[in-house]
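Below you'll find a set of structures to go through.
Only the coordinates and a few stated rules stand behind these numbers; no lab work does. Please read all numbers here as calculations on a predicted model, not as lab measurements. Cβ atoms are built from the backbone, for glycine too; each structure is taken alone.
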Structure P
Amino acid sequence: MGSIRFPHLGITLPHVIKSVSIGGFEIACYGIVLAFAMVTGLLIAMRAAKATGQDPDAYFDLGLTAIVISVVCARIYYVVFSWDYYREHLSEIFNLRRGGLAIYGGVIGGVATVLVFAKIRKMGCLRALDTAALGLVWGQMVGRWGNFFNREAFGGYTDGLLAMQLPVNEVRQSEITKLMRAHLQTIDGTTYIQVHPTFLYESLWNLGVFLILLCLTVRVRKRFEGMVFLNYLFLYGLGRLWIEGLRTDQLLLPGTKLAVSQVLSGVLVALSGALLLIGKLYEKGTKEHESEGTVKRTN
């Protein structure tokens, strides 16, 4: 248990726990937050399905399957790109209490599950992806707070308005940069690093993405199937492209200094942006063709 401070906001959280004890068994707050994120994300997807004339029960089945597969894929992704550590600590591969789930791995697993499930259940794949996107980005928004309790996924040194201070002895020493050490602060006997709260940046960004996708789902009637999901890929990727560059715990492509998530984000932004443009042009061309056909029949 330790304190987390936001000095420029005048906020000090003196006793931020990492776990709770139930019957002598320690349950990590990280896991509790992720469980809450998954359950509420599933409920939102089911609500979206009902609002768009689909079967919510089908999305309940889909969600339960996707949650399991996404967690497994998120862990595999993280371990693969952190193999230099895990090959020397094989027993740690299955220890999720300290974190170590890569969101993009979970997204890949989740999308693959939706596609296979939709094919088996004879659901429209693109429509299913549109519906699932709402629950997915909501889960990502809430899930980032698991990093807050774990004191991880933070950025480099900053003295900006949202700067966050974490006790040195409660973070991974490998994630403390020289610049952070040059600006250590000791307050009431505790030494702190001061960093970008990138978990907060991403959570707030995802909230904005969720609201945009919600408007597209509820308010925009004239949309092509897959548009909501493509907007999710574009908007989330755009935010992650920026935020990932601030972090000190980046997973790197082997043999390079390139952050995997930044590269993947750039690819997704470019690809989804192109597909959105193509979809809009196709939709416009279809409308013009239908309009011309109506005029000819009238004449």
Structure Q
Amino acid sequence: MRKGMDLTSFDIFKYLKYNYFKARDIQFMLLDDATFKVANISFPIRNFFYGIGITYGGKDTVRIANSEYVISKGSCIAIGPGTISQWLNESTALTDTVLFSRDLYKNPLYAGFPDSLPFFLPGGNHVIQLNGTQLKQMRLLFNTLKFFRDDEAVATGIIYSILMLAKRMYDIDLTYKLNGLTHKQKLVRQFQGLVVENFLTERSVDFYARKMNITSKYLSEILLAEIGKPAKTLIDETVFLEAKTLLRQTTMSVQEIANWLNFPETSNFIKAFKNREKITPAAYRKQ
């Protein structure tokens, strides 16, 4: 991390704006792969902004909430406020990405937008694979945005167009995927969404199985077969991703984080974190 940014209240939008754009009043940033490589942010972060990007080449893996995605040529990635993400390897992808704040669309003309877009919501489908024509269309809009990047009024409209095109593509992709999913794959998606919504208070596999009207044993069998992880592992991954984000992005004490995550005692949280990460919460925060 560079000097001049307080890690204990870390907001990647403000961090990039401060260190790479030297401006405090801009409401959007257009980034390429070089910016991400230099920034080198490898720990889990919670977004306080909106971001959408496309990939032209290379291959990466990203965890968004409790799902892992392989990013390659033609991937379109969208993440909104409240969602936690982490790049799991050093970036090799060639990308264009636009990040923007909620204030970019504070004009009443855009009332309810972009919070109406499903791919910005926690637990949404955050990554789709574009075909050749779709990638060309998105690239054309990003190139147009580059041309007008210094005119925020025009750029706001272009970003709107990028998001509306993305929504069309996401709707097509979701319809195609849902029609092609097996019953077990649909149950996996349902479980992942339920965990994102309830993990702060519900850690029991039985809770999720009851919500899905299946047995705990069957739920874990499905998850092992489809994604290689039992239900409890996926729940724990979601909990400790939240913990790592709070440790690195906030000033909350370890005790406050333990309370937030509903551990009965702080010592239980510290022990569980160390068993999983091979390091104490306090040491992780100092890394």
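Numbers below:
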| quantity | calculated |
| --- | --- |
| Ranking P, Q by volume of the Cα convex hull per residue in Å³, the structure that comes out highest | P |
| helix-only ellipticity at 222 nm (-39500 (n - 2.57) for each DSSP H run of 4 or more, over all residues; to 500) derived as -20500 - corresponding label from P, Q | P |
| With FRET efficiency 1/(1 + (r/R0)^6) of positions 58 and 186 (r between Cβ atoms, R0 = 30 Å, to 0.05) derived as 0.45, matching label from P, Q | Q |
| Origin of the value 0.95, where FRET efficiency 1/(1 + (r/R0)^6) of positions 146 and 258 (r between Cβ atoms, R0 = 41 Å, to 0.05) was derived from one of P, Q | P |
| Winner on distance in nm of label points 7 Å out along Cα→Cβ at positions 34 and 106 once structures P, Q are ranked, highest first | Q |
| Structure with the greatest value (metric distance in nm of label points 7 Å out along Cα→Cβ at positions 130 and 162, set P, Q) | P |
